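Asks: Presented below are the structures under discussion, each in the form of structure tokens.
Computed from the coordinates by the stated procedures, all read-outs in this text should not be read as laboratory data. Keep in mind that this is a model prediction, so the values were computed, not measured.
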Structure I
Amino acid sequence: MIVDDHPAVRLAIRLLLANEGFDVVAETGDGAEALFLAERLRPALMVLDLGLDTVDGVAVIDEVIGQGLPMKIVVFTGLASLRLEECCRQHGAHGFVSKHSEMAELVYAIKAVRADDYLPAAGQDAKGRELLNQQYERLESLSAREFKLMQCVIRGLGSKEIAEHLGLTLKTVSTYKARLYSKLEVNSLDELRTLARHTGLL
């Protein structure tokens, strides 16, 4: 079963697995639908992205493990972070593959996981991993209110809309925005959105 919110990625994985003799019983880009299909179809293995609609990938792992569904989970994500990999492993994932790796790594991971071996991420650039870890640390430094404001900014809301949404004055929104940019070490909305994409928030 393939769970990824990008149709082109699902197609590439499906063709790859078909060439390796695997049967893909279902695919979706929606977390809630993934859980419904997993419970109904009981596939042997799920290839899972983390950035999904309605229910995120880590929550999908939690539900699958919590329900005791008899399937292996290989996380296939563009977020190459040691911290994220460890988080997925602790939640119950059986393998972790970066989308920046060769597609052959995904096949290898699936075969290893089916043989009951946990497969950590391979072929990831150490500098890229370190950058992601730094970005996650900056995100963790945000207060709950700053994080909510960041989500509003990323969604494209203006200062007036943010003020109404969070119950703040325009001056307070401006102050929070400046503090947010400083903590995350970004200088523009484009840079903020780039960070959000890298860390799976967008």
Structure II
Amino acid sequence: MKDYREAVVRDVKAKKDTVIKFLGFKDREPRPVMMKKIDKGLEDFEQYINLSYGYCLNEDEMYADIVYTIGENFEKEIEKLIESGMAFPAMVLDKVGIVTLDMYRKHIMKEIYEVSGLSVKKYVYPGTKTHPVSFQKEIYENVGLNTVKINEYNQLYPVKSVAIRALLQKGESLKEFSPCDGCEAKCEMKGSF
């Protein structure tokens, strides 16, 4: 397992615009007081992340099952902020966590390409029309990452954890895939990554 912490932190800090969009500021700038809290969230988030990942590569069937997390301290800090009546900083940290997961996934996919020469063609997410939430358990069991747990409802813990299947192709991807590519919903955030 490689240590992507420094690269992920750098990438997340460069995605301030995405965090702002996730907070609902698509067509306007946040007020200065809110922008200070966004900046603080982006400045402080790295002290709460504990990155870990694992994957199971099936080169014959051209897919990789991947499980990754930013750890439980992140969610604990969000809960502390909420309990202290600091809802907006908690929301900022939540959105920074989403961006952190996405940046982390990109580094994991680069590693899979370096190891196998296979790149992502499409992501398959549990909880869609074609793959029920129970598919998450299959991915989880294939990977066996001990820093992530799954309950009887097929929910992962820590909360900021992901289980996905990446359908692979030979060679390098011509485009950079995002979580939105596997989603059928029509939302304003499509393409923000």
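Asks: Comparing Cα Rg over 2.2 N^0.38 Å across I, II, which is largest?
Replies: I
Asks: Quick one: helix-only ellipticity at 222 nm (-39500 (n - 2.57) for each DSSP H run of 4 or more, over all residues; to 500) came out at -17500 when computed from one of I, II, so which one is it? Show your work: numbers first, answer last.
Replies: Details: I: -17500; II: -13000.
Matching structure: I.
Asks: With Rg/Rh (Cα atoms, Kirkwood Rh), for residues 3-58 alone derived from the coordinates and found to be 1.10, which of I, II does the value describe?
Replies: Value 1.10 for Rg/Rh (Cα atoms, Kirkwood Rh), for residues 3-58 alone corresponds to II out of I, II.
Asks: Kindly point out which one of I, II the value 15 was derived from, the read-out being relative contact order in percent (Cα under 8 Å, 6 or more apart).
Replies: Of the structures listed, the value fits I.
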